[in-house]
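**Student:** The data blocks that follow each hold one structure.
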Structure 1
């Protein structure tokens, strides 16, 4: 007997509830509320999500800062309107501590499946796996796991009552429990592919992403991935069908399954989110959205001159005023010897007067600060990673494919402050740093030194493995957008900043 079913899957929605582009202050076809008008649900349809839902927009940031005054959890309300059945957690869902996570999970109608998360307090509505019987009688076993690099990235206090265990082993154990109970086994994995799906080239060996290993060494029928923000419409890896939607709730994945003769065949498509939304909970949440928009438009200070949007390659070659501001904030907050920061994939600037909208559009992440103890070889290795951003095409600098494929990663180019350094692009990758001194030209000296960076970069992510094992001297808890806003308020009108001396050489 042939049994058909479908799965609608989102992941990495990152706080996108309303159909709004907060940076442009304009409507757009995106968001969980609009998606709720598109997914037709019946007894043979499952709605699943892969995590990273609590962080990413001014709405989610504002709610988490003012949750005590809010009667409804906006992200949970949107997922409930969608009719979500099961979901797992993403690494960013741990960013706000145990109580914020508990509030979210308790507000959700869907079941949270996270087989490699142990709740030491026993208060979270959490399961390792579930068997869902569809209207056709087909039994679908579902588990969820999150990348265990949560243990590397997350602030220790946010994991005080939680334990994240080995991702692969937890998925393997859940599969062993599910396989005798159902016809189809599905794993929701908040993690991505460690190999290029077209060439097989290794993208990461850190263990952050292990989807290829899971697909080839376990025998899940369907592996729904996330975390990487890549659009993978569908790929067969060994005996497993795998897919991944992009981030931001602008598209979702529709997977169709046909079970017959003891085997399941899949096909899938990425579909756009439309422009319609249901009356509820849109109207109930609209008051919160209006408060967010008013908060974003509050002036917080001025600049001596506006900073126009900075093109990515030009900024990497000649420096960035926005990055210089972020580094200055980090240096002022920590007193570190040196600082490094990165920017998002899109060109950003800052208008004057500066508003919270401008700050949150320029600094896209909820990163906190970490101060590492580093040596000259560590600084040199980090700068060599930055120098690998460039290649030469027809004798002119261009962005290396290593930062463009399989996805665009301008955010993995770091800008340093407090240093004078030169990249010689005529030299091989790995030996391009030809000058390294303190700002002003004084020798570095014997060290060690203190380097302020984000909690994300401090883990060595993005090719900065040299930072991974450096001793931690200090950890902050205030997120960078708030620190930037405070700094601009205190130093308004803010003059142009010159806290680095970068030279890139490519001609004789």
Structure 2
């Protein structure tokens, strides 16, 4: 390659449609090299898994097919990003580097700092563009919602016509030892994302509002777009605008409420991602320091939790389902995290890593903000200590879900299914006894959390957390007194509990 080129660095934006970085790269007037850097060190991080790697590979194949359809070829290079870019600059006259802004873990944050330093040292301008409602270098949350809504309302960026691609040889796909042990995970790629969006907006989404809390009904009624949004196979703006168009059609019964709830969760999704953008070590540090060193480690409890063998049937059923499918509806995700943090009193950084690996749709911004919120370490959110037996009765009233994923309980009568230790013939079961007393563990956890909240200086730091991270509708969450009435998780689902769509 002797002509000057612009390198378009794909990260978690694996599509051509509504791709501001592609449009900008083309506008510079040079041939564009579409580059994806596979970073082995990233895949050695403890939050990665084989199911995620397989989904990525399929999504890259889909992107490669898209690019090939416009006359180009995706260039895959393997290695450290700075080293890959340095080698590429030695092969071609790289005049500019263009990408989307990425909100990822501290690892990707530090990698981007290194790439930025390299680009400046080489005199290569690196332009990063927004692709979502997340705002880089946000100085105040006061105008965040307005900025997000303006971005979502702006016209989508069309795929440029007459693309002039540059080409460079690719490296072979690396032999990474991360097998995919997820037989029922979703397949990657943009075509599947578009198909799911269409099916949700015309058929499956009608019962979304009432069905999304159930692990049985939610499997069908939820959009299932989360893994495709996480890797950018489809943009959040595409989803928002398609939903808005469907709302304008005023479809029949049930649709209005469901689509309104879906739009709210799309907004909350980016609200949580903004937290990680503003606090890059959110996956490692308590949002409120008052909770530092509060919880410890217990290898036996952690092993039982990971395997779905806690002796609490609905918890185990949800974990086993997640392990097999890579997906779980939002309420059950919240319950799993809360059970680990409150009942098992495990540090969220341990259990959060396991869940991160199990989710095909792992989105760091949502995951770690929600992990902390469901563990009570933000200092600003209402405590939600779920009663897992009640959740089983409410969300799996027939017991079909629990019996499918915990077949050891096949003989247990319905009235004892969610608490088999109360059955007089429990000794017949090849199923463990509960590793904790659920009620007593909840009482102890609530007492410990509220003891921290009553501590000196708690409210001052909580106020700072609110100012930096909270929705402007959420300032009332700062409270230094325990609620008079103790209860399980609220029946009404709020956007703050949304992990998935």
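**Student:** Could you tell me which structure in 1, 2 was used to calculate helix-only ellipticity at 222 nm (-39500 (n - 2.57) for each DSSP H run of 4 or more, over all residues; to 500) as -7000? The partial results should precede the final answer.
**Tutor:** Details: 1: -7000; 2: -13500.
The correct label is 1.
**Student:** Work out the source of 18.1 here, i.e. which of 1, 2 gives that when mean projected area of the Cα convex hull in nm², for residues 189-396 alone is computed. Each step should come with its number before you reach the end.
**Tutor:** Working: 1: 18.1; 2: 11.5.
This figure was derived from 1.
**Student:** Sticking with this structure for a sec: When distance in nm of label points 7 Å out along Cα→Cβ at positions 21 and 381 is calculated, the result is 4.1; to which of the structures 1, 2 does this value belong? It would help to have the intermediate numbers written out before the result.
**Tutor:** Details: 1: 4.1; 2: 2.8.
The correct label is 1.
**Student:** For the read-out relative contact order in percent (Cα under 8 Å, 6 or more apart), a value of 18 was computed from one structure; give its label from 1, 2. Before the final figure, lay out each step's value.
**Tutor:** On the way: 1: 14; 2: 18.
The correct label is 2.
A short reminder: the numbers here are calculations on the coordinates, not readings from a lab. Since the structure is predicted, the reported quantities are computational estimates derived from the model, not experimental observations. Cβ atoms are built from the backbone, for glycine too; each structure is taken alone.
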